[in-house]
Structure 1
Amino acid sequence: MTLRLPLLAFFFVGIATVLTAQDDLTRDRAFFEQQSRNYQRWLETAGLAPRISVRAIEAEPQRVLLYLQFPTDNVDTVKGIWRQLQNDYAARQTGMRLEEALFFKMLQLMELRQSAAYVLLYDTYDTRREPNFFRAIYADAQGLRLDSSGDMSAGRVVMMPPEYLGDLPLPAVFECGRRFPRDIVLTQAYDYLRRYFERQRCDSLPLRVSPPQKLGDLWRFEVTNLCTESLRQTPASVVQPFLSEYGKPADWIRHEKLSFTLIYQGLPGGCRLKCLVEVKVGNIPYDQAVRGDYLELDGPFLPYIRTYAEGLMKTLRGVVCGD
């Protein structure tokens, strides 16, 4: 499906990058289609659907556009839904804003660098009408951006029953009794984790810890070419049904890719650091893999992944807080 709306033009101008033929994202269109269905499943699990849902995914040579839709095209109702979604998500205390969660989940599922991903929402996709509500979530050299139209001061509040508030993975957390500056805390946390992983070895491969993507109070980075890491304490009763669902043998998982999100929060007289870990698994080193070779762990794996993150944070607290 090709979706073209005039409002896209104002923020796409000047963003294009020069890529080689190897980087043509249209070659992975089938993969992106599949992952858009997994994105919809995540929206449902997180309790964000049916208030927003996936409408379409569009792969272009240099970027992938994920279009989300509302269950109505009444602009006042759309504004109310969006405002309530923001409030509901903030109440989950994940440390991320709704816009960040929507964007980073797209990166994780579709295996894109942040400059190639765009999440777009409109009140209407009827090309006979001009949209009155628009949100574009993307990243540039200055960080995560949100372009918008539609006055948020108005809008009908749409109350949703509690059963629509789904489960989300909660980050591991620690607090310091002193107020350390944001950049010092995040730098110390990243440096400790980088050194921790760089000491490991997996099949003689060099482990790769990416430079952090710095987005204000939130830093993200990835660790690749790991052997099994977070799965060590996960019971076979959780792993085997997952492998069976994808038609994989019992010994298929040999490598992991970890995505870390570190979130700093200042407190009166102290500070807090949150750490969210997302995991993908595969049969070959990540450097040798292509899109679709790795599978994401969610659902029943989440408590074990959080336990793994809490173990890292327990040591990290002493490094950052000095106690």
Structure 2
Amino acid sequence: MSDSDRILYDQGHYRIVQHGPLDHAVTIVGFQNLRPEPPVLEREFPKPFLTPTLRSSGAPVNYVSFLVSRNTWYCDAAAEVAAQALRAQIAGTRVVTYGSSMGGFGAINMSGVLDAELFIAFAPQATTARPFIKAIRDGQFGTYLDPYVQHDEHMMAGELMDREGVIFVDPSHTADAAHASLAASMTRARIVNVPHVGHGVVRSLTRILPMREVFQDIADRTFDVVRLRRTILERRTRIPEYLAARPEHFAAFLDICRKDAADLSPKPFLNAALTLGLYRHRLELGGLTWREAADFLIRVIDDRGTSWNEAEVIMKDKARAQLADLRDQRPA
């Protein structure tokens, strides 16, 4: 923690950290997302979802991190106690809950307890109920449900029907889209589509829409979802995942790979493998054959290093294998 951080709550597997003073009228409460692996220590807390870069961006808001050392989905009695303690600490401010994936679920599920005026959720789960997870074939998250989860789900109990929110989701990600649709039906959330980016919506979106802008609008009471959708539409050609998925923009994605691939996730390479396979004879490849393009992308992946997390490595290996299959195909 930095010198300006202050622990507001620290009990059991929950910790709440205030970043800097509470000088502003709006408080952003950031919920940490899922941990693919169990912690080494029972009370080992990961880095906050509210990054230092975001916290130092200059938006006129307060920042508070709601951390958890288990994949509880914020569904146990201990989460309620922690949230009530936080509510007392930030009373008098306009609260916005904020999170991605499991953290997005937490941002929604705890929006009532914290009396939030708005929740912002990126690719959130709508419920931890296994029948729904099975019905939509969401095989990823069910494996990570912690035994602490007790299904204290305010949203599915119908307690959040009056809660305003925004859900960012890739409509082509079938499981995420199903979760988003259910969450929107159980709240007053509006869905904002960010196509072709996969589950990692927040990483792709912040390339074109700094959250500082969103938080500034909230502080100024000028936040407008219609304008937000228009901004994403106008700026989407800056998203590598989008470029890689669109035949008309594929050459631009190759240019990014040539100039600066250091910050790319594996998702655009997975999109590129599909685009190259479907449209290879129609693509503008900057003088490369489609086999050369596939080999070039494999080399970019290999040069990218090993900074990807466990889930990203799985996606990387899948993209690499698909590109290798394309490269090694015999001419028709």
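The numbers here are math on the coordinates, done by the rules we state, and not lab data. Since the model is a prediction, treat every value here as computed from it, not as a measurement. Cβ atoms are built from the backbone, for glycine too; each structure is taken alone.
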- Task: Supply the structure label, taken from 1, 2, corresponding to mean count of other Cβ atoms within 10 Å over residues 108-115 with the calculated value 24.1.
- Result: 2
- Give the label, chosen from 1, 2, of the structure having the highest value of distance in nm of label points 7 Å out along Cα→Cβ at positions 204 and 308. 1
- From 1, 2, which structure was FRET efficiency 1/(1 + (r/R0)^6) of positions 44 and 84 (r between Cβ atoms, R0 = 30 Å, to 0.05) = 0.75 calculated on? 2
